[in-house]
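Multiple structures are listed underneath, in structure tokens.
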Structure 1
Amino acid sequence: MKPKNFSQQMTTRHTLKVKYFTLFTAIAYSIAIVFFSLINLDRVLKVEINASDKTLHTISYGFLFLIWSLYFYIKQKHISLRLNFILAWVLVAFGIIIEAIQGLYTSYRTFDWWDAFANTLGVSIAFIICVVLKKLFN
């Protein structure tokens, strides 16, 4: 269905820009998590971070879930509980796989179940936030 007037065309263009910007952001953030999870931070980062490692994991994966959830919401004009649930499982698996890669393929990182738990906690908190927001606004 083609837009009928200029206003609809602009809305369609704006929606496409937002959709692709959100997709780009989600992919870039996912790549950044992989990158920062696998590099030797002692060689790169000389800044002291006061937050707990587990807190950073929780916030990072919660934000990752929110970005991907927002992308699917914009893409489909809604997001089902089922899709949010699948997304949550995929991101939990993503976190565990990255932890496994750290343990198997790097000499400067180790597999840490507590990191995987913190990742899962972040995804779970973001999942609950999305479910509550959906109930409030529907």
Structure 2
Amino acid sequence: MKVFLFELKKMLYSNILFTLIIATILIICGLFLHNAFKQEVVKINKIELFSKYETDVSNQVTGDQDTLKKGPNAKIESRLEIGLPLLKQLSQLIQEVKDNKWKNELQTEMKVYDLAMRFQQVEGGFSASEKDMKKAVQLNE
């Protein structure tokens, strides 16, 4: 115990303790600023990802609507039944990410992935894998 008190006394008389406290505060402030700046990057990446999904689904829905004008097709109609709500949910999700409504964003993201899995089952094109979508839904619950 005497050694500990002796070492503490040495640190107090030298400027090491003061230097360590200042260094710790600077490191914590640096980490905080890094996180604050990183939040915007995460938001931008999410918007880009879901915009890509929205573009892909929109192209497929537009193509299916054009094909459906030529004549009835049950497979295309079932794809449109899921594709149109999926497109609407994707637009809503992108807007919620932009507005920082994180609770609504999580709920809408789960709906999007649920619709996307159903969309893939009716041979719709969605670039995310089912495994990744299930993992995202599990993390959001």
Structure 3
Amino acid sequence: STGTWTTVWTDGLTSLDRYKGRCYHIEPVAGEDNQFIAYVAYPLDLFEEGSVTNMFTSIVGNVFGFKALRALRLEDLRIPVAYVKTFQGPPHGIQVERDKLNKYGRPLLGCTIKPKLGLSAKNYGRAVYECLRGGLDFTK
């Protein structure tokens, strides 16, 4: 596995410009040095229809770990109606999840096991065990 920001030879085989986000406006934050609000638009072709997970992963997934940024905050998200209409909603509500986990009255906490690739089944199981033992409700 390579890092998200690592350039690989297959990058040259794509029409990357078609999928790039476009920063269409930048304004300084009043009274703050070196702080800005950036307005960014993404082409809808970038996102899988009906997948909230895909949309959020694409927009904010690895950007928050980008070391060149000292701080980053998502303040607003505007989703075109045409894309919203592709969402069918969850197969069941939060109550079903809470009932399965027997967890009520607080937020559910989870994590993604890293690295995503390369762990043996034994080591993956160990990582899951340690996460759940440490108080998380689920792992991905």
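For this structure, a couple of remarks:
- If helix-only ellipticity at 222 nm (-39500 (n - 2.57) for each DSSP H run of 4 or more, over all residues; to 500) is computed and equals -6500, the structure in 1, 2, 3: 3
- Structure responsible for 31, with relative contact order in percent (Cα under 8 Å, 6 or more apart) calculated and labels 1, 2, 3 on offer: 1
Throughout, read-outs are computed from the coordinates displayed, never taken from laboratory work. It should be emphasised that the depicted structure is a prediction, and the values quoted were computed from it without experimental measurement.
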